[in-house]
Structure I
Amino acid sequence: MSRTRVSVLTLLAVIAFAGNSLLCRLALKDTRIDPASFTSVRIISGALVLWLIIRMRGGMHRGSGSWLSALALFAYAAGFSFAYVSLPAGTGALLLFGAVQATMIGYGFWSGERLRMRQAAGIMFALGGLVGLLLPGLSAPPLLDSASMLGAGLAWGIYSLHGKHSSEPIRTTAENFLRAVPFTVALSVAMAPWISWDGWGVVYAMVSGALASGVGYAIWYTALKELRAIYAATVQLSVPVIAAVGGIVLLGEHLTPRLVIASIAILGGIALVVSDRQRAN
């Protein structure tokens with residue numbers, strides 16, 4: 001695959017990841033759809049598109065999907081949706097990305113990786129940025145919604161770790177999306193008294209599931225085969241930035257000094273840890 005094609009696919013993938021934040025926030029801010037319904041439509045749409053992609057690639061042979069991964073995928077999607085009831089797009093993406101990376105980095109240390117000086121500094125920067133972002137104040141994000149997004153990041157980190165060594169990641173992702181459907185249907189049933197449907201909200205959820213999730217993941221895994229590990233890890237640092245810019249341009253959100261400082265600390269700290277881990281390997 002040519003370098004230009006890899007670069008284009010990578011750019012499309014990170015735009016899709018940021019697009020999930022923008023679509024979810026747009027739906028829950030400007031339409032009447034509830035977060036449980038958004039989650040259900042997103043997962044079902046993603047499952048259908050990924051199933052179609054697998055069929056076009058040669059059939060649905062058994063991969064390495066599991067019910068544990070499907071549960072983690074569902075927990076991520078549900079926490080993500082409920083958090084975006086109030087969180088701005090950029091803040092939510094920053095919390096999500098920080099929690100995902102913290103989960104995966106923490107697992108590495110728990111598995112026996114040694115903590116180097118540069119990694120320790122990066123962790124301190126990232127934690128300091130997170131604490132600064134969540135400290136009470138006029139521009140602090142809602143604590144409950146922030147906790148929901150951090151939980152979503154933890155679930156996505158677990159999902160990523162569980163499927164890290166899959167030989168067929170697109171097929172595995174398709175299986176996990178299909179397995180997540182019963183969980184999200186059960187959520188919608190449990191939330192039936194609060195269900196609220198909206199035409200545009202459903203459209204946004206379908207685009208999030210089918211394009212930003214289903215097609216986005218397929219593009220990312222295609223590009224990932226050609227990317228060096230350090231580049232693949234650090235390129236995702238752009239996702240919260242793209243989401244923040246999109247939130248300002250498309251949703252009229254404000255860029256606060258607190259978010260700027262926290263973003264620099266959290267993303268810069270994670271970049272230090274990730275780059276140092278790759279050098280160590």
Structure II
Amino acid sequence: MTTQFAGVFTALITPFRNNQVDAEALQKLVEFQIINGVNGIVPCGTTGESATLSHEEHREVIRLCVMAAAGRVKVIAGAGSNSTSETIELARYAQEVGADGALLITPYYNKPGQEGLYQHYRAVAESVQIPLVLYNVPGRTGVDLQAATVARLANTANIVGLKEATANMERASSIRKMCGDAITLLSGDDATFLPFLAVGGKGVISVTSNIAPAKMVELYQAWQKGDSVKALQLHEALLDINQQLFCETNPIPIKAAAALLGLCQPEIRLPLTWLADNHQVMLRNTLERLELLPPV
């Protein structure tokens with residue numbers, strides 16, 4: 001099976017200005033990612049504050065990203081919901097506007113069992129032709145997509161990948177062993193990107209690459225070239241920022257970091273609040289060490 005989605009994919013933030021989607025900043029963010037070599041972007045995920053986007057805004061962000069990317073990189077549109085019918089509707093929209101794939105989070109809050117998860121994903125897959133990437137993040141959703149269920153879904157033609165955000169290498173190994181190349185494994189955890197590659201992962205859907213895309217791409221390329229020493233050096237160099245971007249609930253820290261870099265306005269939507277002062281100081285110091293901040 002050909003791997004459709006491999007490499008560094010950025011879980012793109014959604015920039016706001018006066019509590020509206022900042023279309024100009026969004027297009028500049030996409031361009032920033034492209035010129036720094038990422039393989040794709042993922043709008044309207046957790047990092048994109050999808051939970052507080054209206055349906056109209058959600059569609060607007062997907063459409064703008066597809067237009068801005070203009071086929072130069074892959075666009076995997078966040079289309080998940082805890083409602084199967086709503087997920088189908090969003091996945092169909094992503095397909096209609098030309099996204100390359102759709103990212104589908106496990107249904108949250110209503111906490112389906114493994115059979116419910118299987119039926120949910122099968123229903124979506126049967127309703128669209130677009131490639132689908134499953135997304136497992138039990139710390140957010142309260143439900144865990146088990147390896148055996150992923151293996152059942154791997155036989156569905158347009159279910160092609162899994163974003164696994166448990167940071168559990170044993171889990172990733174089990175999925176790889178059960179599914180082989182039928183499912184492309186993508187890390188959903190920046191700090192364990194390199195270990196994930198070592199156990200058969202093919203890439204990452206990254207928060208960090210919002211602000212350090214070139215460094216994330218360099219790590220991936222080093223691994224692809226067999227330069228494990230360089231990959232490890234880059235992994236360790238990025239470890240502090242990878243950890244600090246989760247010092248408060250994502251996307252609070254990455255939004256603050258992006259604002260420090262001038263990539264967006266310092267706005268985030270309630271119920272999330274702005275990064276605490278002590279964490280801002282820590283974040284700025286780390287960005288300076290990585291030479292990511294623009295000159296004053």
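Quick notes on this one:
- Percent of Cα pairs over 26 Å apart, for residues 32-159 alone from the coordinates reads 36; which among I, II: I
- Parent structure of the calculated result 130, given that volume of the Cα convex hull per residue in Å³ is the read-out and I, II the choices: I
- Parent structure of the calculated result 18, given that relative contact order in percent (Cα under 8 Å, 6 or more apart) is the read-out and I, II the choices: II
- Looking across I, II, the calculation of helix-only ellipticity at 222 nm (-39500 (n - 2.57) for each DSSP H run of 4 or more, over all residues; to 500) that yields -25500 traces back to I.
- If distance in nm of label points 7 Å out along Cα→Cβ at positions 192 and 216 is computed and equals 1.7, the structure in I, II: II
- With Cα extents along the principal axes in Å, for residues 200-271 alone derived as 39, 36, 14, matching label from I, II: I
- Label whose coordinates, when mean count of other Cβ atoms within 10 Å over residues 248-255 is calculated, return 21.1 (choices I, II): II
Bear in mind that the values in this text are calculations on the coordinates, not laboratory data. Predicted model, so just to flag it, every value in this text is computed and none were measured. Cβ atoms are built from the backbone, for glycine too; each structure is taken alone.
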